[in-house]
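What follows is calculated from the coordinates using simple rules that are stated; it is not laboratory data. Quick caveat, the model's predicted, so the values are computed rather than measured. Cβ atoms are built from the backbone, for glycine too; each structure is taken alone.
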Structure P
Amino acid sequence: MSILHRITGVITVVALVLISVLFISSSYGEAAFNSTVRIVFSLPGKIILCGFLLGISYHLCNGIRHLFWDAGYGVRIDAIRKSAVFVIVGAVMLSFFFAI
């Protein structure tokens, strides 16, 4: 869970850069923007966006979990295992909710 939190943080930064390219391309005219939109909304682009959504949802849920740990709650091994399941389920549900 710890390494996945770090990986999703890096993926989120990379995806935000790619999304920024979409906005920047709009300043270069309609042709550049339309080319970027075709790339972003192609099947591979949609898969990357869904991965970004899942990654940011996981990163958010796990970050909240870490805030509880910083406050001293849920730091026993059994609580850590249960909260890991909640983080994964919560991230999937949050991603699905935002994808709709």
Structure Q
Amino acid sequence: MITIVAKLKVQAGKEEALKEAMREVAEKVRSAEPGNLAYVPHQSQSDPTVFLFYEKYKDQAAIDFHRQQDHYKAFGKKAAGLLAGKPEVEFYEEI
């Protein structure tokens, strides 16, 4: 299994818009991607402009499938205008 942790910094004042987009994409991922085992958005308690996705996939094929989905691409377009910089993304393999 592969876990992805993606940290996003949003522009001040854009927090609610990103939160809504994250909830929307999370719902679609959970319902439409059988290889996805977890897709959980978070917002920092100490800095409301910092968000995190915790994602867990069965294998690399499930990640590839995720990246091909229209809802994933639509989220990327929405987020691009809201973020303050590039997301930090880390991949982890379960041991």
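Things worth noting here:
- Origin of the derived value 34, 13, 9 (semi-axes √(5λ) of the Cα gyration tensor in Å; candidates P, Q): P
- Which of P, Q yields 2.3 [distance in nm of label points 7 Å out along Cα→Cβ at positions 26 and 58, calculated]: Q
- Each of the structures P, Q was assessed by mean count of other Cβ atoms within 10 Å over residues 18-25; the largest value belongs to Q.
- Of the structures P, Q, the one that -12500 was derived from, the read-out being helix-only ellipticity at 222 nm (-39500 (n - 2.57) for each DSSP H run of 4 or more, over all residues; to 500): Q
- Label whose coordinates, when mean count of other Cβ atoms within 10 Å over residues 2-9 is calculated, return 16.6 (choices P, Q): Q
- With relative contact order in percent (Cα under 8 Å, 6 or more apart) derived as 32, matching label from P, Q: P
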